[in-house]
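Before anything else, here is the set of structures, which you'll find just below.
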Structure P
Amino acid sequence: MPKRIMEGVVVSNKMDKTAVVKVERTFIHPLFKKTVRKSKRYHAHDQNNAAQIGQHVEIQECPPRSKLKRWEIVSFKGANA
């Protein structure tokens with residue numbers, strides 16, 4: 001089974017080798033037919049502590065590295081990569 005890949009924005013890098021990435025998704029509300037935005041925060045492994053707040057990154061599933069970390073940063077995207 002392929003590993004999931006998501007894009008998001010780094011919102012915290014205060015932990016050692018960990019970055020918190022906020023992933024936003026949009027969908028149409030089934031009853032009101034309006035576009036709804038939902039976001040979720042993921043703890044992602046950042047081996048070199050390279051992630052900076054505000055950077056756009058891609059995260060990918062990985063085996064559990066700690067209690068909360070099940071994702072790892074794959075690449076940096078955008079202008080400030």
Structure Q
Amino acid sequence: MNLIDYTTFLVSSIVKNAELVKVSSFGSDEGNTILEVIVSDEDKSKVIGKNGVTIKAIKTMVQAYAYIHDLGKVNINVDSF
């Protein structure tokens with residue numbers, strides 16, 4: 001399982017419209033990986049959570065996965081359509 005599949009699995013597990021979850025990866029000039037998570041508009045609040053608690057937990061798990069697999073730092077952006 002790669003980083004995109006892992007992130008997709010985590011986010012899909014908590015949203016109502018799992019088939020609409022899209023995760024894209026972008027590299028930055030500093031060697032960090034930027035993941036853009038796109039979910040439906042009604043699921044965005046579930047992914048972010050109250051006071052950002054849920055997205056912080058997802059970021060922690062994804063960064064731990066990246067650390068274990070020696071992938072460097074990862075930043076996550078959440079957007080909706």
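If you rank structures P, Q by FRET efficiency 1/(1 + (r/R0)^6) of positions 24 and 48 (r between Cβ atoms, R0 = 25 Å, to 0.05), which sits at the top with the largest value?
Details: P: 0.50; Q: 0.85.
Going through P, Q one by one, FRET efficiency 1/(1 + (r/R0)^6) of positions 24 and 48 (r between Cβ atoms, R0 = 25 Å, to 0.05) is largest in Q.
Work out which structure the value 0 belongs to, where helix-only ellipticity at 222 nm (-39500 (n - 2.57) for each DSSP H run of 4 or more, over all residues; to 500) was derived from one of P, Q.
Computing helix-only ellipticity at 222 nm (-39500 (n - 2.57) for each DSSP H run of 4 or more, over all residues; to 500) on every structure in P, Q gives 0 only for P.
Comparing distance in nm of label points 7 Å out along Cα→Cβ at positions 8 and 40 across P, Q, which structure shows the greatest value?
Largest calculated value belongs to Q.
To test your reading of the models, identify which of P, Q gives 0.95 for Rg/Rh (Cα atoms, Kirkwood Rh) when calculated.
Answer for the origin of the read-out: Q.
Every read-out reported here was derived from the displayed coordinates using simple, explicitly stated rules and does not represent laboratory data. Quick caveat: nothing in here was measured; it's all calculated off a predicted structure. Cβ atoms are built from the backbone, for glycine too; each structure is taken alone.
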